[in-house]
Structure 1
Amino acid sequence: MDYTNPLILQESQDYLVVFKPAGIPTVPLHTASSGGGTLLELIGKDFPETIGIQGMRPWEGGVLHRLDTATSGLVLIARSQVAFDYLQKSQSDGMFEKNYLAGSFGGTVIEGFPKPAPFQRGDRLPVLISSRFRAYGPGRKAVRPLDEQSSRLLKAKGGIQLYQTLVREAGSNRNAESLFLCELRAGFRHQVRCHLAWCGFPLTGDSLYGGAEAAELHLFAFSLRFPDLESAAMVEFQVPWRPAWAESVTSGIIQ
């Protein structure tokens, strides 16, 4: 199977559950032409109704949440305004669950992170990491967490919403890379990347946060859980394969 192109894993009258490969932006950055190479534009060729929805921003269509360009995994796209409004409210109410598999060889915590970290190597997991965020660095390309110990000046630079990442151990792969399962209900830009880097586990392939060099970012959004419009029951969708860097994960971690 070709994992380098978008793939629709679930199609209903209300939404699409789409696998986004690494290297493809989820949505255009603004209203200017992006050359048609974003996930939304590619899906919109066959499902034009997803383009015209008034979404998070006017140019983001029915996309309910974004993945970083370097991240692969599941994205939910609404097919109607009614569906988008329902799903977006459900997401705002904390009824969305997103699960990621992340890999790290560990590393030195780089500048700008509060101390102490929520956990460090050798600590028992699971751990719930909670923080607000602020933009950081040249061009505001990175983010840093804000906790209760952060100065008033730094807090003034960040948002007010609290974001949480539940981190569980997922063993290691054949290269002795530590693997983590990360669960989110509300997501912020670079949330998993930043939270794990804070704890001394920058993701492999993530030079922005001090991770080891690699051809791809070791972050995989493997499952989504949310309420269905028709039944209001929670439905769950998972990617039925693993990325190559996670091939030796203990059987049953992603199920």
Structure 2
Amino acid sequence: MDVNNAFIHGHLDEEMYMLPPEGYDKAARGLVCWLRKSLCGLKQAYRQWNIELTSKLEAYDFKQSPHDHYLFTLHSDSIFLALITYVDDVLFTGNSVDDLDKVKQYLDNLFTIKNLGHAKYFLSLELARSSHGTYISQRKYLLDIIHNCHLDDARAIGSPLPASVKYDSEFGPLLPSPYRYWRLVSGLLYLGFSRPNISFAVQQLSQFIQHPRLPHWEVALHLVRYLKASSTFGLFFPSGSSLQLRAFSDSD
């Protein structure tokens, strides 16, 4: 779901003024406009919109998660609804289609929304649903990483890390500009949401964020080439699975 012109629904707490927009000729010379509503581009625009949306959801008996302020849930008898917000995008789920439709109608009456149907892409996560469950991957996001690293034509490899890699903060020349390394490692960290098998490799690369060297960059590119060989991999959540949480660990 997408909220139309979300930012203008936020109320400004401060007294702010702006020059009349180009083409508006009704204002006398020397006069300015008094802003009563937030506008896209103001530094407080997102905060004010978030405050407005939160207040309306809480009025509907949604509870904001204390752990993730973008998550709202509603429990009522046998009904469970969950809602995730990101700026003006809202993702719904729940066990009652009728109640979800009521929430959508409630928000549409307040803000005017665009119903985009079943979620297929959200925050770089690709969602594929069937009667068997939900498959989450980040293929497009990964392909963008591969392209930004100029590895479109590079040979894919079968291991996330070189067998003989040595992690040394003093070995090799410093990268002249560490920005590309920072950007790549942060992108790989986000990719780990659907690819937990790269967590160890990314954790190793993250140790050298402050002063990355050429060998660290080469290892990072090695990891990208490994991901190229498995770009369609992701996580599958069966529809018939229980909600029991399971965790696995080695001895230490």
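Out of 1, 2, which one gives 0.95 for FRET efficiency 1/(1 + (r/R0)^6) of positions 23 and 55 (r between Cβ atoms, R0 = 41 Å, to 0.05) as computed from the coordinates? Only structure 1 yields this read-out. Among candidates 1, 2, the computation of helix-only ellipticity at 222 nm (-39500 (n - 2.57) for each DSSP H run of 4 or more, over all residues; to 500) that gave -3500 used structure 1. When Kirkwood radius over Cα pairs in Å is computed for each of 1, 2, the one that comes out at 22.3 is 2.
When FRET efficiency 1/(1 + (r/R0)^6) of positions 63 and 159 (r between Cβ atoms, R0 = 41 Å, to 0.05) is computed for each of 1, 2, which one produces 0.35? Checking each candidate, the match is 2.
From 1, 2, which structure was percent of Cα pairs over 13 Å apart, for residues 127-166 alone = 52 calculated on? Answer by label: 1.
Computed from the coordinates by the stated procedures, all read-outs in this text should not be read as laboratory data. As the structure is a prediction and not an experimental result, all values here were calculated from the model. Cβ atoms are built from the backbone, for glycine too; each structure is taken alone.
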